[in-house]
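As structure tokens, here come the structures.
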Structure 1
Amino acid sequence: MDILTVVLLLILILIIILIAYFFSTYNRLKSLRNAGDATLSQARVAMKKRLDMIEQLVESVKSYAKFEQDTLTKITGMRASLGKAGPNELNKVDSEMKGLLGNIIAVAENYPALKTSETVTVTMNAIKDIEDEIARHRYTYNNIIQEYNTMLDTIPSKYIGRSVGLSKKEYLDFFDEELKKPVVSWG
């Protein structure tokens, strides 16, 4: 083999390696983006479940206290806004839900019979479980997005991501008032 053939073979091998690296990096970025989207959807589902539980709690409280129709309207509005909400919107809805839950609990605490109601107790325990589920989804989402964003910040995957139109994603932030779980006990 002459020198020209060796050089051409080396160039061909280098091109094949670069193409393989490009597709490998592209696939990893897409995989991370899809995993992040799936986890965000799971967080939305958990938040909808929490709204359902809050609505059940409202129904239980309504039998003991005159409860505002405004509360049910708020729940319906929050449920509608969860559909395609991104991280920032989910953070806002989550904060509203926690405030609403706190108000419901405050009203319910005025009725001792309500505190011991089995329906209310079961619903409150379900809300606690859903809070834990939401926290797990947030943690998983933020870890996935951290890896995705890091790949988009580092060379050479940064250029691969830009060349195919990928951009960084937002984290699910924990605002100060969200760091505390809503109090879901009667005493």
Structure 2
Amino acid sequence: MAQDPTPPLHAQRILLCVCGGIAAYKAADLVRRLQDAGAQVRVAMTENATRFVGPATFQALSGQPVRTSLWDEAAELAMGHIELARWAQRILIAPATADMIAKLAHGFADDLISTLCLASEAPVTIAPAMNHRMWGHPATQANVATLRERGVGFLGPGEGRMAEPESGPGRLLEPHEIVSALEQAAALAQEARA
């Protein structure tokens, strides 16, 4: 009897970084779907993300402490952000705001997530979520182009109705779409190594 192949995300250490925006609620489902795909998941959140979804939600789902500040006194005694950056095999920022995209494009390290991204050698994948005008703004598009040139992957955004009554590009991809794209990329990487 043939054994099932190992799922592409099996045991992959994914650091999910959640930014502040209404789409942050979808990140809770994303944690569960990543785990169901075999990934080990830890979560970091911006302060603004905690205004939409509480860290306790992500701690309960991931089974791991959630980092919300660069200045977490207990963790910083052991250089917690550096340890977390080293732990990650992939950094997934979902949802990613225009602000976070700009910070990463310009090398800022003024919060936990931007610092983690600069301190890690793991590949970064961004799933943007913002108003369609923000997504289409020349400054945002220039920042996206800069990050793509550096090898940062982008998943989405999708098109459709958003929190406001308008629709257009800027919607966070659904969690199952994000996981599927990560699985496909991991499977291709496995094939390339074989």
Structure 3
Amino acid sequence: MAENIIKYANTKSIYLINNKRFIWGNVKPDCAPKYKFKKHYFNESINMIIEKIIHLSSLSLEEIYYDMTIGKFSEELGVICHFLCDFFCAPHYYRWEFKSTSAVKHHMMYEKNLAKVAKSFDPTGIINTHVDSSNIEEFIMQLQKQYDGTINYYNDLTFSYYVCDSVLNMILNNVFINENKVIKVI
């Protein structure tokens, strides 16, 4: 999905993202101990993701280039997208935990099939341009209420692309707004 998120992103600032590091960031939560042992469910992870979104959207171009690096910035965007996608994925919504072999198999098969459908899925390209760091939590909470957890790949993909694209667009737009504020001060 990471490749498609980049491919279909509705932002002119997409060049700020290193594709390889963004893709790694999308995989990292399933591999790195820092995230692997944290539950990928909404209630357990939403605060961490909101904090990451607010932090990245507070940065300027200069801070990304010289303090954080484009690679680390891209990776963090990927981590955010991984968790956002999990929040709008039936196995995570219904908490299909890995407590038995059959539960693991069921969860993994759903996500494997979801990945297959994602390859040919064409996102609508709709983003919410009224999202900013002051209302990002409300935006995600409202979207989570709208998501009904229907066990349907297209439902999961529609919500996942919408939330990721809206959040990516908001973060990248804020980076440029923050840069303009820095320039005006100078």
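Values quoted throughout were computed directly from the atomic coordinates according to the rules given, and no laboratory measurement underlies them. Please read these numbers as outputs of a predicted model, since none were measured by experiment. Cβ atoms are built from the backbone, for glycine too; each structure is taken alone.
A compact table of results
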item	result
Source structure (of 1, 2, 3) for helix-only ellipticity at 222 nm (-39500 (n - 2.57) for each DSSP H run of 4 or more, over all residues; to 500), computed value -27000	1
Which entry (1, 2, 3) yields the derived value 6.2 for distance in nm of label points 7 Å out along Cα→Cβ at positions 9 and 97	1
Comparison of 1, 2, 3 by distance in nm of label points 7 Å out along Cα→Cβ at positions 89 and 137 - largest value held by	2
Source structure (of 1, 2, 3) for distance in nm of label points 7 Å out along Cα→Cβ at positions 33 and 145, computed value 1.5	1
